[in-house]
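Novice: What follows is a group of structures, each given as structure tokens.
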Structure 1
Amino acid sequence: MNGQILLSGSHTEAQPGIAIIHGTVHTITRGTLEDHTVLTRGGVIEESTPSPSVPDGYQAIDARGRIVMPGMIDAHTHIGLCEEGVGWDSSDLSEAVEPAAPALRGLDAVNPGDMAFQEAVAAGITTVGVAPGSDAVIGGSCVAIKTHGRVLHEMLLREPCGLKIAFGRNPQFHFREQKKYPSTRMGVAGVLREKLAEARNYARKRERAHRDPEQFCETDLALEVLCRMLRREFPARVHVANAEDIATVLRIADEFGFDVVLDHATEGHLVPSLLAERHVPCVVGPMMVAGKSPQTRNLTFRTPAALAREGVPVALTTDHPVIPLKLLPLQAALAVKAGLDEKAALRAITIHPAEILGVANRVGSLEPGKDADVVILTGNPLDPFTNVVATLVNGRLVCTGKGAFAPLHT
């Protein structure tokens, strides 16, 4: 399977039909529907209808007085890589001595047994992006997965969904401590340029070998990944905080020609027009941390609103386990308090992260044909006092608000 984009899931026609009746349905992409029924069968959404009747063969869930919405999504986490209850540090996420390791795959290190997955489901978070860490300049590929499953292939949505690249002080200080290159911000940018130039030359060599069998070219797994990024098969997922580093990232992307998603974008509010004119998506957060370092000195909950006003696609992240994944909707609520439109806040934890992960055809909104990942809540999802009543993943009721979890299915 190496080198292929993997699309998986656990749809099965044997799954029973479920009718979620009388709910206030936040479709995200088609408005809010009052007193509607959401029908699911075979793991997918069939339709939303004002009819309260339950078709034969469907199990009914009464959502009267409840909010029904798509499962929430965090596009940037380390869930399953940094496991709760076992202790972790940043060295768990990145190869400590190699500044560029694009052949690594986050897929290979995710443990579905991490207890944080159950906490995510209980909070109504049904899809996550999982990324390697930010000590290396190029840390490896990211993967989009569901938060419920016994083994990873049952949870898999898309791999790779991006290539982790880190700018600024994380890789700089990490390698400075080792007295190795790169130890400056110039050096971090230099490592990326060098590897991209290698990949571009490798692509030309491979093309010559394809035309002429005598021009043999050995496969280089690391450069193959970079070549795919240069062909825009997936974006660079760039860890970046400061405005000066954001400008450098975009400059290198223009030089070599690849798509970029900015993770964290802590000072994105200082350069919103720069991001808007390139339509660069930003996964903003975590915002619930102390702003006492050079990378967080300008940390503010106003960043999502400032970017959204300029037309920048905005998603929110907990950066789990930096902030517990279950606090994703709370971050959205605090962003609303700081000026983000409420509808934009809901999109920032549903359809926008789905688009960033390249899985919006499957998740992120309640539409016919999409996965039946559905959350039923007691009230406004952005109200801290709201509780999750039930969570469905792939049309299966996997958790109730009482904390009861359904058994994992094969």
Structure 2
Amino acid sequence: MTERFDVITVGAGPSGCVAAYLLAKEGLDVLVIERGEYPGAKNVSGAVLYRKALDDILPNFWDNAPIERYINRQVVTFLSKRSSVSLDFKNLDYAQTPYNAFTVLRGRFDQWLAKKAEESGALIMNDTLVEDLLWENGKVVGARVGKEEGDVLADVVIIADGANSLLAEKAKLRRPLSPENMALGVKELLKLPKEVIERRFNLVGNEGVAYTFVGEATQGLEGGAFLYTNEDSLSIGVVCTLSGLIREKKEPASLIEFFKADPMIKGWLDGAILKEYSAHLIPEGGIHMMPKLLSDGILIIGDAAGFTLNTGLTLRGMDFAIASGVMAAKAVMKAKEKGDFSKSSLSAYQRFLEDSFVLKDLRTYKNAPNLLRKNSIYTVYPKMICDLAERVYTVDENPKKKLLKLVLDEVKEKTTIRQFLKDLFDGGRSI
């Protein structure tokens, strides 16, 4: 006998689990289908979780969630071959409740969130692949799973299966992905004693720091590197555009090894033991790559909807995913009240997103993806910044020039005044 649910959520990441949690809490019969052996098994982001979106539905979640460290310091570092310059921001208020952001390990955190969904009444089916959607008269009516269960029916199917969502393509809501809009992240989890991490990174108690690196970290490829402190481990990785990797014929694994060997980095990693290695596609096209978000009987949320924002200073995805799960749940509940799961009824999801920070922030930074595709961001300017700092701080027999003259000298050596001003304008317009 074919099973029927009110809602099927495909994917047990933050977006899918939050939607399932809220819907089951309202009494709906919810099935979550996860292709991994457990929730979080396929999710490998850094990961920094910004508090607000989850706190709105699970107040003070950090009191019982598997949080690693609260982030009260964020650093952006420009790397050249032998020097670095950092923008180092620390806020003492971020070290106090309600905090601003946390580091989490997705394997542990996603399982905790899935448990919340189960406790509210959702059923989670792990290690199960959704092979296709079921259609009836042009409406999605369920999912076909690669197990003996076969077909599973529902009034609504919520697609939360990640950046490379084949189901969104099968539903003809998204075109095939373009390498220019996608990045590949490779990450390692390195074990280090808690006291060593706190000493090396000058942390007190459960403080944490998130580093972003631009320039030599990716050998000039469009992208960046990161290092986040966990309780007794480091999350370290490199993220590069697929188009750049293809163009330069670079292996992601070689990039992370190159980054770890950088003289500015390797001292932090001394004695660290590799515990995990993973790779993950990241949607970075912003609002320009967003698919159609809904149709009759179907909604798309999280990474599957392209809800990731990279401004060059911050990379946000988890809070966008959680918020989209909330909006999807609200839209489904409204549709349930009316007994109407058509595209017209489910369009409340689009309206909720329009009124939220998700689409507002994506539109505010709509030009950021174009800026971050400029190769000079990763080749010319990190070296320019580092060389300028070297000119400022080197003391020798030569007389010193004023700072403006030093800047102009660097610009003329590495690009042109015209190009510099254009890049400056484009950067200001983007971020």
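Taken together, the values in this text are just the output of simple stated rules run on the coordinates, not laboratory data. Remember, it's a predicted structure, so these values are computed and weren't measured experimentally.
Novice: Which one of 1, 2 has Kirkwood radius over Cα pairs in Å, as calculated from the coordinates, equal to 21.7? Mind dumping the intermediate values first?
Specialist: Values: 1: 21.7; 2: 22.8.
The read-out was computed on structure 1.
Novice: Of structures 1, 2, which gives 45, 26, 20 when Cα extents along the principal axes in Å, for residues 28-83 alone is computed from the coordinates?
Specialist: Values: 1: 45, 26, 20; 2: 58, 29, 16.
Going through each structure in turn, the value belongs to 1.
Novice: When helix-only ellipticity at 222 nm (-39500 (n - 2.57) for each DSSP H run of 4 or more, over all residues; to 500) is computed for each of 1, 2, which one produces -7500?
Specialist: 1
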